[in-house]
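Given below, in the form of structure tokens, are the structures.
A short reminder: the numbers here are calculations on the coordinates, not readings from a lab. For clarity, every value in this text was computed on a predicted model and none was experimentally measured.
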Structure I
Amino acid sequence: TKFGYAWLFFGCRNPKYDFIYEEELNNFLSNGVLNELTTSFSRCGNTESGYVQEAIKQNSEKLAKLILKGAHVYVCGDIKKMAPSVREAITECIATYGDEVNEPEEFIANMIKEKKYLLDIWN
């Protein structure tokens with residue numbers, strides 16, 4: 001079975017304590033299950049620190065192209081801050097690089113209806 005392009009944006013607080021699937025994710029990357037792995041660590045205190053939504057913004061042109069070609073988005077995490085921030089970042093990607101999209105928020109709403117933008121979120 002041929003899978004589409006798989007790009008995981010993964011975030012946690014500290015890679016030393018919270019990146020419990022690091023080996024598995026790197027194996028997925030080296031075995032071609034994942035094409036790209038972008039990590040964000042919010043509390044490690046170095047240049048790698050940040051949030052997933054920041055990584056999305058840094059990769060917005062490439063991500064927008066994939067989404068506009070029909071890519072699926074799966075968001076998993078906190079309902080209060082992370083999920084809305086990720087949605088806002090993706091909406092900004094579409095607004096900036098989706099020349100044919102007049103209403104980016106409506107575009108995302110349609111992705112949700114079509115089950116191309118899935119949420120696994122919690123309090």
Structure II
Amino acid sequence: EAFKAIEDIHSFTTISKKTPRPQQLATYYNKVALVFWKGGNYVFHATTVLKLYVLHKELKKNITHTELTRLSTKALLAILSISLPTPRTQIDERLETEEALNEKQKRLTSLLSLQEVPTRTSLIRDM
């Protein structure tokens with residue numbers, strides 16, 4: 001239900017001609033990060049926390065060093081909390097279709113207006 005609400009909000013912002021204010025984006029990213037965390041989707045949680053950090057860093061003019069450090073630490077810990085990929089067994093490959101996994105990943109990627117599906121490695125590089 002929460003993912004559906006996020007998709008609806010994203011659809012409204014995409015259709016709207018107005019660009020959301022930074023404060024609205026920050027609220028959106030905070031809520032989306034919480035949904036991803038509760039859903040156990042740590043890659044997208046970390047991606048959202050990193051986007052929130054970048055948003056504050058680039059747009060908030062009077063941000064304190066302490067606040068920026070707190071946000072960057074939170075982003076780094078979120079990235080490091082992503083488990084390392086495990087090798088897939090033949091049984092795993094037969095039980096889960098790559099197509100279904102990729103479709104879900106692409107939908108989540110579009111919610112964050114990204115071009116490609118994030119990975120632990122790409123997030124570390126972007127940090």
Structure III
Amino acid sequence: TVYPSSLNLRKVLQRLKKFEKISDLAEELLIKKKLIPTKGSKISSDHPPIYPTRVPDKKVISSDQMRIFELVSRRFMSTLAKKAIILSVNVKIEISKEIFLANGLQIVDEGWIYSIINPWITYITTHI
């Protein structure tokens with residue numbers, strides 16, 4: 001994610017405070033002294049990442065369009081939020097020439113996952 005250097009991240013968050021579903025998340029990010037977005041490994045020169053420019057009028061757009069706006073806004077905020085820490089575990093055991101594999105992930109610190117995308121995810125916990 002490489003936003004244009006001219007993009008005022010705080011101004012975008014100030015606008016997002018007007019959107020009820022995510023206003024508390026925007027305020028939480030505005031408390032930070034520095035807003036440093038995550039950066040991907042590739043810089044795309046064809047266009048910047050999609051980010052919200054203003055809060056749409058609920059009377060003018062459909063509920064599906066509003067959900068897309070919310071998704072784009074949450075994704076934008078996730079690039080500014082605390083990093084998540086996830087532990088990956090891979091186990092390979094051989095018993096009597098039979099190989100058994102187990103793979104798993106454990107969320108050590110939910111970081112941006114909980115606050116930003118939590119409305120759309122379901123955790124499945126299985127203990128082995």
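A value of -23000 was derived for helix-only ellipticity at 222 nm (-39500 (n - 2.57) for each DSSP H run of 4 or more, over all residues; to 500); which structure in I, II, III was it taken from?
Working through the options, I get structure II.
With Cα extents along the principal axes in Å coming out at 65, 32, 30, pick the structure among I, II, III it was computed from. Show your work: numbers first, answer last.
Numbers: I: 43, 37, 27; II: 53, 33, 24; III: 65, 32, 30.
Here the read-out was taken from III.
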